1. Where does the value -13000 come from, among P, Q, when helix-only ellipticity at 222 nm (-39500 (n - 2.57) for each DSSP H run of 4 or more, over all residues; to 500) is the thing being computed?
2. Between P, Q, which one scores greatest on mean projected area of the Cα convex hull in nm²?
3. I have 308 for volume of the Cα convex hull per residue in Å³, for residues 216-431 alone, calculated from one of the structures P, Q. Which structure is it?
4. When mean count of other Cβ atoms within 10 Å over residues 144-151 is compared over structures P, Q, which one is greatest?
5. Comparing relative contact order in percent (Cα under 8 Å, 6 or more apart) across P, Q, which is largest?
6. One of P, Q was used to calculate distance in nm of label points 7 Å out along Cα→Cβ at positions 16 and 40, giving 2.0; which?
Structure P
Amino acid sequence: MPTPYAVGGLASGIDTKAIVDSFLFSDRAPARLAERSRSKSQVHLDSLKAFNTKLLALRDQLDEQRLGTSFASKSATSSDATKLAVAASSTALTGSTVINVKTLARAEQIASFGELSNTLPLGSGTVVLRLASTPPGDPDLVISPEDSSLNGIASAINAANAGVVASVVNDGSGAPFRLLITASKTGTANAINTIQGTGALAGILPGKASMETITVADNATIRLGDKDNGLLLTSASNRFDGLIPGLTINLLATGDGLTINVANDTTGARKSLQSLVDTYNGAKSFYDGNSKYDQSSKTSGALFGDYEIRSQLNNVERELSKSISGQPEGFKTLNDIGIRLGTDGNMTIDAVTFDAKLAQNPAAVTSLIKASTAAASTSLDRLTRSTDGSMALKQAADTDRIKQLDERITKIDARLEQRKAYYQAKFLAMEKLTAQFQSQGNSLGNFITGLSNNRK
């Protein structure tokens, strides 16, 4: 507390400041008790918040397993990854498919006549452009380059975002500089229908028919099954997405007899479950560390004695351990499929058992995990609901108590400031009175001394 002034006992010789401080220390005993209670409540609140964060993470993991998406995941492999890449979604059917890559999709490329320079102006004019993808009622695109050199024409075409890319190449001939125009997308639907110069530019862009076609636009084609008579599928790009349900295929090179194999992705499912296990064990470890009593140090964790939390955590454990009705034999509990709660309460996964069970009956594994985690999530929700969950209510109670203790400490200190001023005023008055007595005594002594001297 601030000290506006201190009483030093100059007249009486008494250390009145120490006496006042002693009085105030004794009077502040209730505030010190309140501070200890506040500190204890703050530690409890901090532990609740940290534990609640772990419980929310666990609930998220349980909800993810409840949806069962990780157990429906599929993996797809290609017999030749240099020619065909493939990815599978959860809707893909397990099994093998033979793919024959007949053609790859190509973007059309057209080159202009050669010029001696790529920087000298060629004269005024425009470039008329139309793609096969342009709607029938839309007009041709007309581009008017400010710089009529080959470099300027290429820049103007690119700035127009017209669905083609223009560049200037050097073919090493006597007039080496040529304008190369490439469609931005592959496939016949994105071919260049019209590329025509007007005015002075007609000399280098006389029209598609009179220019050199470097690459002809083409679609990608594959045959399913037989390489000659199998089902023919086409795409404007080298990506086939959804033509075979659940598969995304990227063509890299032509080739026959390429095999795609689709299987249940046990690795992905187990990895997802491992996240649940790690999160569960992390939450349990935090609770165990903060709810035990240390016999050697005679101290207890911040959550020691909170039996409501322990009871609700036990409910979650029971839901994860119980048998699910309606499940086939060997798929009734999580323990049956290799997900086990040990005697120490920690969760583990037996990878060999889990992979074997998932391969044996993926539907039964999925339904078991969904049911078990859904029940556990519902039980955990009673702890973690943001408004009326046990953790939220306990945090609110701690927060209110801390606030009340702060107010109580503030009031006590305010009263002690007044009491301090009272004590100091009393001692100051005593010192003044003592000083007066001392002054009078000194005067009387001097008077008597004077009388004695006169007699002599």
Structure Q
Amino acid sequence: MPRQVEVLTQRNVGRLVKEIAQAKQAGHEIKPRRIADGNGLYLQIPELSWLSIFRFQGKQHEMGLRLPPADLKNARLKNTENRRLLAAGINPLSQRAASHAKNKLAKNFKEAARAYIEATAAERKNAKHNNQWHMMLLGETGKLDGQDRPIKSEFNYCRAIRDIPVSDITHDLVLGVLRPIWKEKHETATRVRGRIERVLGWAVAQGMAGGIDANTYLNPARWKGPLQLALSLKSEDETKHHAALDYGEAPAFYARLAEREGAAAYAFRFNMLTATRTGDLFGSNREERPPMNWAHVDLEAKLWTVPKTKNGAEHRIPLSGAAVELLKQISRAYPVDPSGIVFAGEKPGTALSNGAMLRVVTRMVKTGLVAPGTVTPHGMSRACFKSWASEETNFERNVIEACLSHTISDEMEAAYRRHDFPKKRSKLMQAWADYLIGKDKVVPLPKSA
């Protein structure tokens, strides 16, 4: 038979639990009783359940604590919390009922993301944009199969957090989603982060995160804070090399690119002809750099002025004859966006993204025109240009660097440089264009194995 225990300790409780289990197994009768721990906390025998007894507004209440019988520590903590609520004029039973009601509304990330996409569908321009949200957050195409089941996408960025309750998602879990794609797919990663932030913030405001207060909630996907400290900003000129073919293969690649249709292919060709950064073409919200605008272009003077480059300064880019002709083709092929953006996206007032050019590369890889991992827009536009100019021309290094809008690291050199060699740069960019369009010797572009 279980011994009589007068004072509850962790050791006594553990022994009592074992003795009662043995007595039940032996078929012994156990007299019902309650062992007081003090302050209204009791251990019920033979149920081995915890009970918190208190008075609220003159009436006595009994509240069961859903804890293992041997967990004396947490039983005391919960009982103490009940006393705190009573001191504040709150009935612990009413508080628990309200908490249970909120938990019924709680959702995991997948459920919250789906609800958010449906609730905000009218804000997106078209089905394609809506499908992108399904792809990034749910790993789905946004379309249904013959049995009305979502069709899975080849991308599954948020898989790691999809089944986790909104209330349990931390910045470490968000980092786990972003880190694998932060360098290789930076544009996509920044969009994924922003969309996770929106879903979480909306879900908390809708009561889908249990009892979390929306007014004090710190969104784990917000940029300023742990994520900003943990993730380095993507620099287009970072020390990591951007994949590029040998410059000898650049003309053949450009020729294959010219065979492709679409604004992204035009942008890729213009990017190569001008050896510029993609941020100068499409803008950068993070650095407040505007996208290329027709107001920035003087076709008569063959000049494109970038108001603000990555370095924060204005940059004048001389346009070759091929670049001018390409811009004229673009203006004929596509109606000018009201905002004046040259490479306009689907949504009015927005530009294409670097991801659009990356998708051009992906399609070329799928058709066997280039090998996987050998081509990036940055590498083909800037790395190829610099290698070619350094190896095949007699232009000074300063002229080549000025074409690339690189910051002068030497303070003395920077102090004495008074201009950016406009005439020499114009000749160099024309020579580069002539090389790309095939006026010079071309090395055939090998197909992927």
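1. Q
2. Once mean projected area of the Cα convex hull in nm² is tallied for P, Q, the winner is P.
3. Working: P: 308; Q: 164.
The correct label is P.
4. Top value of mean count of other Cβ atoms within 10 Å over residues 144-151 goes to structure P.
5. Numbers: P: 23; Q: 11.
Evaluating relative contact order in percent (Cα under 8 Å, 6 or more apart) on every structure, the highest lands on P.
6. Q
Each reported figure results from applying straightforward, stated rules to the coordinates on display, with no laboratory input. These figures come from a predicted structure and were not determined experimentally. Cβ atoms are built from the backbone, for glycine too; each structure is taken alone.
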